[in-house]
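Structures for review follow.
Please treat every number below as a calculation from the coordinates, not as lab data. Fair warning: this is a prediction, and the values are worked out from it, not measured in the lab. Cβ atoms are built from the backbone, for glycine too; each structure is taken alone.
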Structure 1
Amino acid sequence: MENEGNIDVWFQQLAKAKKSANKDTPHLVVGYGSLMSKQSRDTHSNIRSLPLPVIVNGWERAWVTKSNDEKQTYVGAYRNSASSFNGHAFYTNIDEKLLQREQDYRFSKLKLDQLDFGSGINSSMLEVLSNCTVYVCETLERTSPSREFPVNASYIDTCLKGCLDVGGIEEVKRFIKTTKHWPDVFKLDDRLKPKYPRAATTCMSERTIFDEIQKQNT
């Protein structure tokens, strides 16, 4: 497992980034899908922040975001006071590359009290966070997967790889359990020829773990 969830290091790097940036940047963005994958992030965005695991309260994640350009369905988030999901917080500027990647979403603000960073956060860290604007990518519309817009295994693997690298198997389980509307049909195994354009590389043992946990929890 990568040492990517180190809270002290994350806050040290955030302080350094804020010192060298404009007073209103960088922002915090909570990634909850493929942005959780370091490989996907490094290759297809300018985000260089370490990930900080977080629970988002008052929002729901589900298989609802249709990409007209990429012809598949992704996870999307929308407000639901009774729900929560796991994600990773990153400090970053919202630049054109990130906007293009998240073109099927809007950047919506979160309140700090909607975020649960766990027991490792102290009062001085919360004070630093209180001076940041926090965003989550809210889906523009909610549409179920279909034959024309399936859920592809290469995208699921990318999300779960990010969870595994940061929080281990428990983080993978958390993603699966807090994601709604897993499709019974219109779910394609494209692993031999990934259709998700920002896919992460996964090995056979990782994919076996992902499949087993999905069977147990969906």
Structure 2
Amino acid sequence: MTEAAWLAAAAIDRTVREFALKHLSDRKRRLFACACCRRVWDVLGHDDLRRGVEAAELHADGLLNKRALAAAREAVDRHTGAQDARDFHALAVKWALERHRQFPLCSSQYASEALAASGRRKFWSAAYQRAVAAEQAEQVVLLRDVVGNPFRPVAFAAEWRTSTAVALAQEMYESRDFGAMPILADALQDAGCDSGDVLDHCRAAAPHVRGCWVVDLVLGKE
């Protein structure tokens, strides 16, 4: 995949998925899956599924014990097999919790179809496909937020990781409110950061999620 194709991708097709897998840790794959699930949070349909997303996030950061993980998987599994909109949502959460390295990225497809089905569109009708495509266009922006640009790797200097920058990044990570990204850019610049890629990403008018490549660099996460 070329840099131009990666930056212009408007959907998470097989090529994009396989390219992204090469540049994502298990943690980042799972957090991206959770971000896709959170985009359809209002129509997940059951607290078991919402708790499943929260469990997957904890699991991504190594904060969930095996018993709690098994319980979350079991609760989500009870909602699969219905073959309706809720089933798509349940499958999106299910794969966010799964062990196989490729499964978390499957959550994006199920989440987009769940959103399309929730509007009572006929399965795979033109309207349904348009809804799936529109959601995937939003998802791929989040995927780039997590992956970054592998064609332009950033050497993040330790001195940029000041107490102010870390505090800002940690607060955004914990709250999932990334409105302070431009302020983080200022803090990094004050610390001597001269990476246009880092500063531009912080100041761009684009959404950010847990796993954001800049926030992870500041926090020392992989």
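By the measure percent of Cα pairs over 26 Å apart, tell me the structure among 1, 2 with the highest figure.
Largest calculated value belongs to 2.
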- [ ] Using the calculated result -10500 for helix-only ellipticity at 222 nm (-39500 (n - 2.57) for each DSSP H run of 4 or more, over all residues; to 500), pick out the matching structure from 1, 2.
- [x] 1
- [ ] Figure out for me which of the structures 1, 2 the number 2.4 belongs to, where distance in nm of label points 7 Å out along Cα→Cβ at positions 166 and 190 was derived from the coordinates.
- [x] 1
TODO: Figure out for me which of the structures 1, 2 the number 22 belongs to, where relative contact order in percent (Cα under 8 Å, 6 or more apart) was derived from the coordinates.
DONE: 2
Task: Structure with the greatest value (metric FRET efficiency 1/(1 + (r/R0)^6) of positions 70 and 150 (r between Cβ atoms, R0 = 41 Å, to 0.05), set 1, 2) - done: 1
